[in-house]
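In the part that follows, the structures are each spelled out as structure tokens.
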Structure I
Amino acid sequence: MRVRPALALLLPFLAAAGHAPVDPVTPLARACADKGLAWLIKAQNSDGSWGDNPGSRGEVGNTAISVLALLTHGNTTTRGPHCHQVRKGLDWLAKKTRGYSDDTRLDTMTLLHRKLGDNADLYLVALLYSQALGLNLDAYEDDRMQGELKRMVRRISSLQKSNGEWETSYEPMLTTIAAWQALKQAHAAGITIEHASPQKVVRYLRQDCLEQSTGIFREEKWGRQERFVTQAGGIRVLIGESLGREPDVRRAIGVIDKMRFDQDVGGATGGEEFLGALYATQALYLEHDDVYQRWYAKITAALKASQNADGSWVGHHCITGRVFCTACSIMTLLTPDKLLPLVER
């Protein structure tokens, strides 16, 4: 059984005290994640990148979220069974982001762009860099990454609208949450955030989207329907902003407690649902109450049921790429390991 590094340090003391260590990830979740990771490793291109599917042209967004999944598994650029894959992925991204400036376009017209906005790849690579600072092999590379992250943060900040949301996309809520998370994690990594406000995001979610009497988040784009992906994105921000004990947010948590992650399209899951599952699991883990315990068991069972025989997950609508869906699923299942700062807040 693999255990977290912090827990590993305690094993001699636990053994001496007669206590067996408890893995925060259930055996079923661990087995599914390991099988998915084996598939993801095989799907990496020889140049270090990932595309939508095995053999697809490398893309920044898919490569960034795949490296994040490897980091979630406990790999770094020098440690872990897949450290070489992490290094190759970061090296490929470095070629794409070197010299990044406000008018740089990393990729264009990818599936992730069409569904999560014109800057989806920017949000994902900025999130990765916020988690990877300090993992580089020398100070020069770390300084380079930090400089590029600062410029990415400036660009992302400039895209926030006056009402608090980010760019209009096919999935406005998920786009806003992706941008918010990239900035929040960059700030936690020591990057100054200017010209963007988490308070505006909170105002947008609570006043424009959250139905106070029911706890349901509703988006104008989707006719104010009740949707899992909308609910997951909303609670990810509000719990992440330490509002999880507020009455309206507790009502929102109660709503997602009764939801299935595949309910929005009649049981057909796309990449948006897998991303929503990740956001919901991260959010509820921060509260770590009975709702989280029920949710983690439920999402683990649902991901097990939807996993392909080869270990991958696939989207059946919208974001259909197996790489994105598989990376999100691995990160969801391994959330309790807390190996990345992004599950701290």
Structure II
Amino acid sequence: MSNIQTEHLKYGIGIVADYSPIALSARMFEHESIVVVGKRVECNILKVEYGIASNPLFEYLAKNLVDAFEIVIEEKTDLFELNLQSLKETAGAYVHIIVKAGIQATIHEKLFTKEFSGFIIDITLEEQTNLTYIADQRTEKNTYILALRRAFVGKSAKMKWIDVAIGGSIANSSIYTILEQPRAVGETYGLFYGRGMQFHDITHTTIHVAEHTESNLKTHGVLEDTAKTIYRSLIDIREKAFNAVGHQKEETLLLSSKAQISSVPDLEIANNEVSCSHGVSTTNVDEESLFYFQSRGMDTETAKQAMLHGHLGAIVDMIEDKVLRTDIMNDIIRET
């Protein structure tokens, strides 16, 4: 497969992401290439108009995935461990998670990949549910990952994503939140850390379909060496989504002059009764910042770690499970 243009190229941004090292068109998805806790079902992917029809990467997955699983959460769950365990070098699956009405739960998704893994994960939230979903991508550096995660949020339900993108040589993490019913809430909090020659392609999109819906997108990233990230965020407020509220912000800390970040915030608003904002900032670790810490007795490495804690901790601290929260931050610090 040759270079694949990103789905937002139609807006004139002109960004091109090179996925040719994955050799996607030469890969075959086989039955039982992956282990997922859940009931095996027919691979019937929901509503392809959201994040699939306009994206050749996920169109390819949708047409070629053969394994599908269904998970139903019917009672309060503090931490449901969703392990996606690859059995073959090329592995993939479609996973549909249904959270029943009135349920509060937290899901921790962890990838165990070999070489290439492709996933489409759909979540259906019935009314008055409250779900936190931690997408924990801490894979080996020599792996390739394509992951589309989508939530369809019901009346007065709340979807909270915590998107952790650290590992992989090439990794695409795309999250779509569709606020389908009144008073639905969608929150997406992202964290990415790129080092070496890693490339992350991250998309966070919230679509307001119904009235009185709320969204918040907030992502913090760190890049060093020659790592590169494309970060695209979109709040899409449809014609009948009156009194919708949406906010987005992305902040990147560059630890190297050779690291690159391309941030593309976007708003699409089809009615006037809304409240929206968006912003992007990129900062460097400069001599003045280091001097501030060193003047208080810190060496350069300790000062760097303090800045990382401050920058990424705002996202990591949203994870309620203390063990998981500490484990993620320790992984980041160990690699610096």
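We did not get these values from a lab; they are worked out from the coordinates using the rules stated. Everything quoted here is computed from the prediction, not taken from an experiment. Cβ atoms are built from the backbone, for glycine too; each structure is taken alone.
With distance in nm of label points 7 Å out along Cα→Cβ at positions 179 and 227 derived from the coordinates and found to be 3.1, which of I, II does the value describe? Display every interim value, and only then the final one.
Working: I: 1.7; II: 3.1.
The read-out comes from structure II.
When distance in nm of label points 7 Å out along Cα→Cβ at positions 83 and 123 is computed for each of I, II, the one that comes out at 2.1 is II.
Given that Rg/Rh (Cα atoms, Kirkwood Rh), for residues 131-322 alone, derived from a single structure, equals 0.99, which label among I, II identifies that structure?
Details: I: 0.99; II: 1.02.
Going label by label, the one that fits is I.
When mean count of other Cβ atoms within 10 Å over residues 99-106 is calculated for each of the structures I, II, the largest result comes from II.
Given that FRET efficiency 1/(1 + (r/R0)^6) of positions 51 and 291 (r between Cβ atoms, R0 = 35 Å, to 0.05), derived from a single structure, equals 0.45, which label among I, II identifies that structure? Working shown, then result.
Working: I: 0.45; II: 0.20.
Of the structures listed, the value fits I.
To which of I, II does the computed value -17500 (helix-only ellipticity at 222 nm (-39500 (n - 2.57) for each DSSP H run of 4 or more, over all residues; to 500)) belong? Of the structures listed, the value fits I. Computed over structures I, II, mean count of other Cβ atoms within 10 Å over residues 147-154 reaches its largest value in II. I, II: which one has FRET efficiency 1/(1 + (r/R0)^6) of positions 275 and 307 (r between Cβ atoms, R0 = 30 Å, to 0.05), as calculated, at 0.40? Computing FRET efficiency 1/(1 + (r/R0)^6) of positions 275 and 307 (r between Cβ atoms, R0 = 30 Å, to 0.05) on every structure in I, II gives 0.40 only for II. From which structure (I, II) was relative contact order in percent (Cα under 8 Å, 6 or more apart) calculated, if the value obtained is 9? The structure behind it is II.
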